[in-house]
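No lab work stands behind these numbers, since they all come straight from the coordinates. Since the structure is predicted, the reported quantities are computational estimates derived from the model, not experimental observations. Cβ atoms are built from the backbone, for glycine too; each structure is taken alone.
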Structure P
Amino acid sequence: MINASVCTIGDEILIGQVIDTNSAGISRSLGEAGIRVRRMLSIGDDRDEIFNNLRNELKLNPIVITTGGLGPTKDDITKAVLAELSHSSKYVENAAQMEIVYRILHSRGLEVLPNNKAQALVPENAEVIPNTLGTAPVMVFRFKEEEYGHPATLYALPGVPFEAMGMLPAVLDDIRAHNELCDIHHRNLMVYGIAESALSQKIASWEDALPKDIHLAYLPNPLTGIRLRLSIYGGHKEEEMLRIESEVAKLKGILGNLIYSDDDDSLENTVGRLLKQSGKTLSAAESCTGGEISHLITSIPGSSAYYLGSVTSYAVEVKEKVLGVPAETIEKYGVVSSEVAAAMADGVRCLTGSDYSVATTGLAGPGDDGKNPVGTVWIAVSGPAGTRTVCRNYKNDRKRNIERFAASALDFLRLYLTETKML
């Protein structure tokens, strides 16, 4: 299997001013193409740092992909370093890229300045993949075996994510044209409702018995739970996928309904799919989640087919006057209680006429109510099979608690829908 390194260049990445989305997108695409990314590196705008780090990456990996440092301003020094690295003594104009520079700037009503024209100048030992999306071309540098102990290729992409990801298919085509790639076979299962440590313990015997060439990864996320990824590098796709499916079947027998999806999915999409397939509708009553559940549900295209709306009943008065929660229920049990959550779910279901509803009331923090600790949430789901409630407690900051509350509510709704078989 061929290995690769992905390097981002620019001080803006290192100081946190710009979030590096390029590395994730490039790595994902390389993996899908059968190329294993072994290293990811961020390098500042310093000549020695760029030169020495790229030399080291080329020694370690036959494919190196960089993004950034190719702009028209003086701080963009990557091209000069690449010229030195590739033993180029001069720059040459790439006619195809120069034509693109003129077209893009004229279409924006801008004058073509000398520094814009300079972007179409490339080191003499560079091959060019014209960048149809921007003014800086993709440069390809090929190094012979005697320089790094193996043939190596460096692809220099612009740093703008739209351009980097837009030009990546052309880079992958070039990699395929010069390398024999093997397949990487991945299978994802989405799990919710169990901590990563508890999950590891629960499937320990199964994991220990996995064939040595099947690799397991745990990928936790507060909004989606834990993604379990099984991978095989190499082999024939049909045969390897059959082997993975055999292990997946065993895993399903162990985890049961803790698995909510057979694919790389989200709770909101899973819930939406269940509702859409059955032709049923949903509403929400949110207190401590402040609209987060509604936001997640409506982030799915087509959610208007099953989602009617929500009431963000943050104040006690809204719980009572809009949702119809009895004042005596709040007084007797407290706002953060099973009884109030149930009344909220019943109230919004009646108000909207939905088939199902979900409600939350809790304490995201800071500060408790003298009865419940910070991080407590009561979740209720109402539907044809009655109203059910559950209490969860998380010990995070306010933002993370709200995210966990919303995800837990969606998971509790998912379990209700599947266990009652959408009555």
Structure Q
Amino acid sequence: MILVYTPKKTNRIHYSFNLIFKEILGCEVKIITDVEEFKSNEGPKINYSKKKLDEEIFFISHRLLLETGISEQDITVSEFEETIGFYPTGPKSQWPFDPFAASFFLSTRYEEYLPHIMDIYDRFNAKESVAFKNNFLDKPVINIWAYKLKTLILEKYPDYKFPVKKYKYVGSIDIDNAYAYLEKGLLRTIGGFMRDIVKLDGFGFKERVAVLFGSKKDPYDTYDYQNEMNKKFGIKPIYFFLVADYGFNDKNVPVTSRKFQSLIKAIGDYTDVGIHPSFGSNQKVEKLKEEKRRLTDILRREVTKSRQHFLKFTFPFTFRNLIERDITDDYSLGYASEVGFRSGLCSTYNFYDLDLEVETKLRLHPFAVMEATLKYYMKLSPIEAVTAINEIVDEIRKVNGTFISLWHNETMSEDKNWVGWRYVYEKMLQKSAK
């Protein structure tokens, strides 16, 4: 057990030290306010205060973890792994910044509670983040700090045994649109033909006819290929299904489709299935209740995992809504426009509600790479995308973290814009799944 002395216990201090030691390093941590108990302890111990006591590991505390509420923070970026630095004043600290305050700022997404610029979908803009502006979005900095702390502790307390942590891969697939042409209903099918005609899209018109008359497989029906890859690499991706009413940004197959329901059931028979809350559920929170009920009825079991469609969410309201609907695990935490580590982490951890100053039981699972990011936002070729993924995976392996990838069924189609991206998917699995 790691013993931590601080003159005052706060929810923020408890959360930050648990994040570093329990969530990332896998060891227990005890926070105390009794100086004598701290001094008499012979095991690993950290003094987190304004005053050095003896020869213990000493980190001078920044005011952030002693505050409540949300306010602008003076952020300075240090040369320590080129990462964020909270610089308290006082006696010389172990490091030139407070890694616990910095970890709290990043992991809680503190900056997303402050006024900020939105993108076209009213999401927090990745380019406004401290990590992007200071060029460390591509590093899981909190995990890096945790392992530097581990080294520091072992240098001073060489007999202490940390649990062995191992790298992990978790695949995930979003089903925003189960089929390109099938099961769309009469009106949408007629509308699709009219759109092909207006755009003079002869290929699209012919392909639509061929699929609807059964002479060609629907291009978005890549499920046999996915099963082949799952078996080959021994993985069970988590699937997130959009089962919303039709809307401008919610265009999946109608949930009344028997073929669509059979697909959900078939996938649910061998792997985890979660809800993909619709774009529209952000405006009308009751939609999530109905969408979750639909998926639960189809699967005939409780649904506890989620990922927001379009990665559209707002702190803390989206996550409070998930908690209220008995969602226990969310996989939305990443950027649509940039690969990397939105919260500075490649580890699962609990959502901290800054408005209420409370740690919740909702588990956040940050993803690091989405194929649409690589293609549409970063405009990378398949070869360049493989290199970008490999660099991210290498960073995660260094700290024995968890790599979560995000793909879609249509991007495995080798159809139109996605020619060459099966190669990317397979290279990613070769690199990360074993």
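General remarks:
- Origin of the value 5.2, where distance in nm of label points 7 Å out along Cα→Cβ at positions 66 and 354 was derived from one of P, Q: P
- For 0.20 (FRET efficiency 1/(1 + (r/R0)^6) of positions 242 and 362 (r between Cβ atoms, R0 = 35 Å, to 0.05), calculated) the corresponding structure among P, Q: P
- Cα extents along the principal axes in Å from the coordinates reads 80, 41, 39; which among P, Q: Q
- When relative contact order in percent (Cα under 8 Å, 6 or more apart) is worked out for each of P, Q, structure Q gives the greatest result.
- If mean count of other Cβ atoms within 10 Å over residues 370-377 is computed and equals 19.8, the structure in P, Q: Q
- If helix-only ellipticity at 222 nm (-39500 (n - 2.57) for each DSSP H run of 4 or more, over all residues; to 500) is computed and equals -9500, the structure in P, Q: Q
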